[in-house]
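Following are the structures in question.
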Structure I
């Protein structure tokens, strides 16, 4: 576990340096979905400080089991509106907001505890019907609508590009997300920061870093293949 984590951190650093970036501007989200709490505990001991979860019920159990650890919890899966209240209780950053309906419910739940919930807008860069996310052409409009919600703070964008065995084939999708980020930044929308680009996983995170990723979501390279 420790060796895996150190290897990933080294690769992140090398990718950053080779593309002229400060490695400290890139954070590793250790994707701990389906991984037992005791294994995640070892990853935390080895240096993982952000955990990425996909399923609310599983995350609630793990959050309680690991509550003594000073880690940040990120939600990276598809979020159903009826689970928004649990998401707001647990997660520091929700990567996968892709509709005004979900945003309104998150805002409502955050307001109950006087929390400003940090979120990313999930963009379906390839317009794949099998994946969640707002279309590229509708993203700016959604950002503007959500910006009026007082208990949400948009921090950037997230995407899950099509799967290819060759990382270079994914590069155009990462470039598109970065371009969209830059376009939205120029709008200077109130209550919207475009500081974060959540993109890149085990098979392509170095290319994502070269294209501007600030959050890379890595599970397999740390925890091994999921059963």
Structure II
């Protein structure tokens, strides 16, 4: 069990804006601190521990989570896998929560998966500037409940995605989404069609369509 407080940037409820739970209500916990500096990052306000707006013990964090009626929760950041969240996840799993960990793919995943947990794991595209930091061994720990996400900003990123899909067996669900404002979603659709990528799901960040793209806490 974690004894020091968790550095929390924000805690709120909203719809899931992307991935396999898109459109469903969920609780979001955003932790401070990330080991990457992606060129297109839209949560740079959570890069360092100093960005935390509050420090919560595990007991306090669970109490805040329990105040919401939803049983879906997303742990994000920053990079949540830099936090000692395993015990927290095991508690939430025992309470019947459906837990999504949004991870950047550059930190090892749990050796033993807590109950009720699935990963939404990035494989960083070349335009992110962080491709070489990917921990590709994580792919061996994924299963059909998990999601692998490619965020692309260029045609070169799309070609790289295709290369990765051919080079690695990926048991997880595969999603591709555009860097907001850098590439048109229609270009992703055309690429998937042209290259016969039947297992790739094209998505956009729904929360950026519904609300102002810069709005936080949604």
Structure III
């Protein structure tokens, strides 16, 4: 199927209140424009320089999501325009985002990345660390960031029950913070499960654009 048909196929399967973020990392602008022409406006990128380049060249009404592991020294490059930063996993990173947002006279929306997987390779805060951060005085002093919810990745496994359990744990935790109502979890292989377990934002790449090119 074409990119346009892929987007229509996915959007037909997800509730209206669920946001589809097209994961466009390593994909050329021409493919992003195909998705854009099909009505897609939310795009997710993993690499700061690639995101900056695409933002300069592509339509200005695109909502750019940074979904990779963000280094503090790179925040300044995306602070002027980024729509939502998904992978925030420390207070120090929030402070840097707050600093750069203030320089750009804007408030930057963020999601805290939570560690729910049974793998060593994933980043994120555990539930206790996230609670402590959100309740801390230092966090409350940050006026130029707005935490909107949580982001997570499940374990890379074929065990459906394990994936459901991990997603459900995030949903349950989020109920402690009812104002933080964006839950970004679910990708090409598990977004249907994710929606069943309460996801409000899914990050889909290969099911839209085809397999990722790892040579870039």
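Read-outs: derived from the displayed coordinates by stated rules, not from any lab. All of these numbers come straight from a predicted model, not from anything done at the bench. Cβ atoms are built from the backbone, for glycine too; each structure is taken alone.
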Out of I, II, III, which structure matches 4.1 when distance in nm of label points 7 Å out along Cα→Cβ at positions 58 and 186 is calculated? I
For -10500 (helix-only ellipticity at 222 nm (-39500 (n - 2.57) for each DSSP H run of 4 or more, over all residues; to 500), calculated) the corresponding structure among I, II, III: III
